[in-house]
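Novice: Structures follow.
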Structure 1
Amino acid sequence: MYLKTYNILLRILIYLGFSNFAQKNDFMINQQLINPKSIAVIGGSDDVQKAGGKVLKNLIDSHFNGNIYVVNPKLDIVQGKPSYRQVNELPQTDLAILAIAAKYCPEAVEVLSNEKGTRAFIVLSAGFSEENEVGAKLEKQMVETINRVNGALIGPNCIGVLNHHYSGVFTTPIPKLDPKGCDFISGSGATAVYIMETGVPNGLTFSSVYSVGNSAQMGVEDILKYLDENFDPENSSRVKLLYVESINKPNVLLKHAASLINKGCRIAAIKSGGSEAGSRAASSHTGALASSDVAVEALFRKAGIVRCSSRSELTTVASVFMYPELKGKNIAVITHAGGPAVMLTDALSNGGLNIPHLEGSKAKALLEKLYPGSSVANPIDFLATGTAEQLGHIIDACEHDFEQIDAMCVIFGSPGLFKVYDVYDLLHEKMRTCKKPIYPILPSIVNVAEEIKHFIAKGRINFPDEVMLGNALSKIYHTQKPKNTETGLPIVDKQKIRKVIESAPNGYLEPTQVQVLLDAAGIPRAGEAVVQTLNEALEQSGKLGFPLVMKVVGPVHKSDVGGVVLNVKTKDQVTSEFNRMMQIKDTTAILIQPMLSGTELYVGAKREDKFGHLVLCGLGGIFIEVLKDVQANLAPIPLDDAQSMIQKLRSYKIFQGVRGQEPIHVALFAEIISRVSVLCRIAPEIFEMDINPLLGSKDKVVAVDARIRIEH
């Protein structure tokens with residue numbers, strides 16, 4: 001009755017001209033998709049080697065608690081379920097899973113939407129926008145039909161949806177679902193399968209899997225939004241995994257990832273497709289250094305997402321997430337094998353974590369409980385002959401006696417000479433009772449396969465590769481929680497900024513306009529004058545005082561065309577250089593500034609499609625041009641985040657002062673970075689800008705040269 005009434009109201013709204021009302025609601029997930037009472041498999045068959053047959057088998061095998069219908073033009077019974085010859089013969093159904101040729105999908109969706117009350121669709125079929133223009137039109141037609149009824153669409157070109165209510169996928173493995181396992185959202189169906197295959201054998205569990213395929217209606221960001229807005233602190237999973245090939249709604253991803261993490265969740269993601277074949281044509285340092293992948297990196301960092309680069313790394317990070325959170329950076333490496341301990345120690349140390357030396361009376365007391373030849377210095381090596389009892393003593397000492405230890409990594413394999421059930425049982429028990437995290441590294445996946453299976457059956461996760469674990473721990477530890485970036489921002493003169501921007505045409509601003517913007521943003525700059533005649537040049541040089549710097553206005557790369565002259569000391573030199581420089585191609589004027597001293601610094605900004613402005617900073621000169629030592633963040637950037645950017649530069653020691661050089665005022669430089677980010681927020685028309693160089697000393701940081709390009 002409800003669906004009939006809904007359809008009548010829908011037709012009235014369409015008649016009255018409100019046909020797009022459903023499309024305005026960008027939140028499409030509904031209960032029919034999450035927890036349907038009935039599912040129709042369109043294209044279901046007895047052949048389980050086909051998508052329609054396999055998804056039907058998975059639904060049946062997972063004991064879906066509802067009605068299952070099948071549409072097959074040749075059969076009345078398929079895998080024991082009633083089958084209908086045509087879609088229009090189906091009963092009313094909540095969810096339809098389509099596994100038919102792409103060209104038949106729009107018509108089936110139309111009938112299901114308008115006649116069968118179907119409000120959720122999973123389209124497994126390929127042959128849509130990923131293939132050609134014809135497919136794109138079919139895809140658009142389906143989306144429009146589903147939007148008109150405020151329905152939900154997953155796909156097309158996907159493997160489906162897997163949750164506690166039904167197994168709507170045509171693939172294997174079908175992992176045993178755990179409410180506290182990972183919620184996994186993938187833009188690639190095959191990759192979703194491979195990631196599950198990578199994690200499940202080691203004990204990683206899943207709570208739900210969403211394969212969004214072409215993301216015709218909903219993408220990774222929309223599913224994450226649903227998980228955030230429906231988060232239940234008692235029952236929802238606190239681990240989210242993402243595989244993303246394109247980020248279409250970065251603001252949605254940032255908002256809901258940060259929200260989930262602030263609710264106590266942890267998120268890891270792979271964003272593939274980050275390399276660039278060939279260099280980007282650019283007219284500034286920022287354009288050359290900024291890229292969509294740099295923006296992705298900045299987005300993930302701002303959101304608190306741990307970025308991974310491979311399936312193994314993603315599942316390792318997810319597995320670490322399943323253990324208690326690492327509160328400090330001091331790790332005890334407990335081992336009965338030397339080589340893996342050395343490799344793990346290297347990975348942890350190179351990643352910025354500590355393996356503190358253990359000594360003193362408590363260390364000596366522990367050593368007395370181990371076999372001769374053992375070492376407790378850390379790594380704690382209790383030899384290949386070490387026993388479960390000795391491992392228990394070591395873990396107890398790390399838990400209670402060595403207060404500096406924050407977590408333990410336990411390496412225990414076997415040459416295959418004897419069973420190690422007792423060791424793994426003890427390890428399980430200690431993990432249950434200890435407050436400090438214990439990460440088990442059980443590398444003998446062949447020799448003690450049965451014991452590891454026994455260990456995993458207790459709900460534990462194994463880390464078979466010690467280096468992968470060490471790298472994951474380091475990456476997680478150094479990923480900061482998201483902050484509120486709308487507070488702690490400097491105040492600027494918004495009215496003056498908008499006046500300049502709104503009156504400026506597309507292209508590079510004139511130097512006088514740049515000066516007004518810098519002043520309005522509160523960015524200190526050197527005194528300067530732009531002159532077009534020799535008389536003006538001589539007059540202004542007298543006012544500014546010698547020595548001077550003279551630069552051409554117009555050419556993009558001034559130094560490449562001889563358009564920069566330093567240390568001009570006399571009016572005669574001003575005359576000769578002015579006459580020479582005005583002959584350089586594209587020169588429209590000459591910029592004159594006092595000759596200042598200090599360390600060259602750099603700040604730039606680039607408008608990155610969909611992401612907003614990417615702000616970069618670093619040392620200037622060869623550091624930016626050759627070494628490309630820069631840090632990037634998305635605007636807006638509060639002062640403390642700007643300082644963090646500076647501290648992450650490889651050249652940060654230069655800021656602190658080395659070999660007799662005076663330090664650079666980091667706080668003032670950070671303030672300029674923050675002010676540039678606010679300027680870009682107020683003036684989104686800024687396509688690209690460079691302040692290069694700024695000159696920094698121990699008591700001031702001053703902008704010497706700046707270029708700003710506007711694109712309305």
Structure 2
Amino acid sequence: MEMSQYLEVFIEESKENLQTCNEQLLELEKNPENLSIVNEIFRAAHTLKGMSATMGYEDLANLTHKMENVLDGIRNEKIYVSPEVLDVVFKSVDDLEAMVISIANGGDGKRDVTEVVTLLQSIEKGEGIQAVQADAHSETASAVAHEKASIEYEAYEQTIIEQSYEQGMKCFEISVSLREDCLLKAARVYMVFEVLEKSGEIIKSEPSVDKLEEEQFDQSFTVTLITNEDAASLEKKVMKVSEVEKAEVSEIIPAAFKGSPAVHTDETKTTRKEEGDSLKIEKSPTQKSGPANKTIRVNIERLDILMNLFEELVIDRGRLEQISQDLGNPELNETVERMTRISGDLQTIILNMRMVPVETVFNRFPRMVRQLARDLNKKINIEIIGAETELDRTVIDEIGDPLVHLIRNAIDHGIEKPDIRVKNGKPEEGTVKLKAYHSGNHVFIELEDDGAGINKHRVLEKAVQKGIVSEETAHTLTDRQIYELILASGFSTAEQISDISGRGVGLDVVKATIESLGGSITIDSTEGNGSLFSIQLPLTLSIISVMLVEIEKEKYAIPLSSIIETAIVKKEEIMNAHNQKVIDFRGKVVPLIFLEDVFEVPKEKMEEDYYSTVIVRKGEKMAGLVVDSFIGQQEIVLKSLGNYLTDVFAISGATILGDGQVALIVDCNALIK
């Protein structure tokens with residue numbers, strides 16, 4: 001029987017069954033006496049085993065069978081549920097997920113699972129796990145040596161390595177030793193880099209590139225490379241470089257990163273990327289099941305094509321509306337109005353088809369929190385509210401990593417150790433709440449913890465020390481502005497670097513990613529009681545509402561999501577402060593930004609009695625964008641500027657208007673400092 005036609009369904013359903021296993025294992029840890037939970041896990045594992053065997057993935061089926069035996073022992077009360085036993089079962093699920101990912105990426109689903117199988121069998125036989133783990137580690141030390149990273153990687157570098165595996169690539173550390181009598185070490189390093197850059201992408205070196213160029217190293221250095229090539233070919237290429245004495249190539253996999261479970265930690269990223277693959281459209285939970293309610297699997301690329309075609313239709317719709325107004329023909333007006341209504345309904349349907357529950361991102365966090373809590377010897381419970389809230393797939397694809405950073409930060413810096421919590425009159429178990437909800441045309445995601453909160457004085461002290469703010473400015477900041485200093489690049493209050501966070505990397509990336517999505521992040525905190533991070537995101541990124549404005553004969557679009565209101569400002573109302581023109585807007589000093597100067601629009605200098613101004617915001621900061629005139633509100637299709645215009649200041653894209661003109665879309669976040 002030809003199985004390839006069923007592969008996509010197999011991958012999708014395997015992911016669903018493994019997600020069920022993860023969720024129910026977390027429940028089982030909380031309620032070890034509840035055998036009905038074990039039955040749910042067993043059912044999911046049994047389904048996975050049957051599908052794997054049918055599709056011919058024997059390694060997958062065999063490992064699932066070994067896991068099934070342990071689950072069967074638990075439900076028959078022959079095996080006691082303990083954190084150590086669940087650790088092994090979780091590791092089995094990690095390996096199964098890695099196998100499914102391999103299959104989704106075109107691989108054969110094979111993986112060395114000797115260690116976990118040995119542990120599962122020892123649990124089944126009632127043997128001590130620790131003793132078997134020690135034996136397994138000694139026996140397989142050589143086999144898994146390549147999993148141990150010799151270089152310490154920052155959070156964003158770990159993410160790059162994890163993503164490379166999801167995309168079917170590999171990561172290698174290449175340790176190169178030069179001959180003792182090598183005279184031009186920097187030249188040899190350059191030649192090694194040149195060879196490796198032809199084979200893939202270098203993401204790190206130890207020592208750093210600067211030190212290598214200045215020959216500040218002995219005879220050896222290590223390079224980390226993302227590539228499609230194998231270890232043998234890389235070693236052969238490096239050894240061809242003159243005066244290279246030795247080249248050792250070892251593979252680094254996500255399991256090498258302590259504190260984050262192998263592969264599983266980024267499981268949703270995998271799901272999202274591979275569900276480029278396919279999107280499952282589920283019926284609403286409020287609908288009753290019946291013969292009329294069906295679900296289908298649609299390839300996400302088809303939805304992208306459909307969206308692109310509809311975007312072109314929106315552009316032509318705007319053009320027709322313009323022509324209709326110019327001609328003033330009643331029948332044409334009526335037809336265009338009807339087409340506008342129908343295309344509006346079609347737009348709603350297409351956008352809804354692209355909407356995905358944030359559950360696809362949130363699903364990975366309970367397991368991640370469990371692992372981090374164990375690593376840090378803390379007791380932490382995660383509560384998820386509003387997982388059914390939907391977001392556009394393009395936003396879903398980007399929001400996962402920022403949330404990982406925020407949760408890691410809350411667990412490491414926010415939640416205290418159990419003994420400290422008890423001493424402060426709190427329950428020893430800390431709580432992290434993750435909440436999502438709709439409000440207007442936005443989705444809000446809130447992350448709240450009941451930990452130690454943010455120490456304002458310590459944050460200010462560190463910010464001044466690192467030159468992020470001046471001593472003078474520090475005294476003028478509001479509480480919220482002080483809290484948001486932790487989002488600045490390179491900021492960290494950690495006294496010691498940990499594997500979880502505290503390297504000064506992460507929260508600045510969070511802010512940059514959220515703002516690139518047209519969103520914003522705010523922070524509130526009460527010292528001793530916890531912190532609240534609130535993220536505001538647009539529902540969709542492809543079709544947006546804007547205010548069209550004009551500067552001379554050039555048209556610009558300002559997203560309505562950034563606009564507070566429009567205003568006519570009289571010349572005598574403008575003041576000067578710190579060499580900047582400002583106005584008093586409802587009791588707040590708001591700087592004026594003249595777009596004609598920002599975009600260097602040629603203009604005859606004329607003294608005017610008033611200025612047309614668009615008041616925009618970025619978080620709590622505001623600015624007044626001065627333009628020549630307002631045209632009006634309009635829905636437009638956001639188009640990128642392509643690969644040649646990637647660094648245009650304060651422009652996020654362009655659109656084609658109804659009259660055929662191109663209007664540039666203003667990036668308000670870039671203008672407001």
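No lab work stands behind these numbers, since they all come straight from the coordinates. Please read these numbers as outputs of a predicted model, since none were measured by experiment. Cβ atoms are built from the backbone, for glycine too; each structure is taken alone.
Novice: For Cα Rg over 2.2 N^0.38 Å, which structure out of 1, 2 has the highest calculated value? Each step should come with its number before you reach the end.
Specialist: On the way: 1: 1.18; 2: 1.10.
Greatest value across 1, 2: structure 1.
Novice: Given a value of 0.50 for FRET efficiency 1/(1 + (r/R0)^6) of positions 602 and 634 (r between Cβ atoms, R0 = 25 Å, to 0.05), point me to the structure among 1, 2 it was derived from.
Specialist: Values: 1: 0.90; 2: 0.50.
Only structure 2 yields this read-out.
Novice: Okay, next question. State the single structure among 1, 2 that was used to calculate helix-only ellipticity at 222 nm (-39500 (n - 2.57) for each DSSP H run of 4 or more, over all residues; to 500), giving -13500.
Specialist: The correct label is 2.
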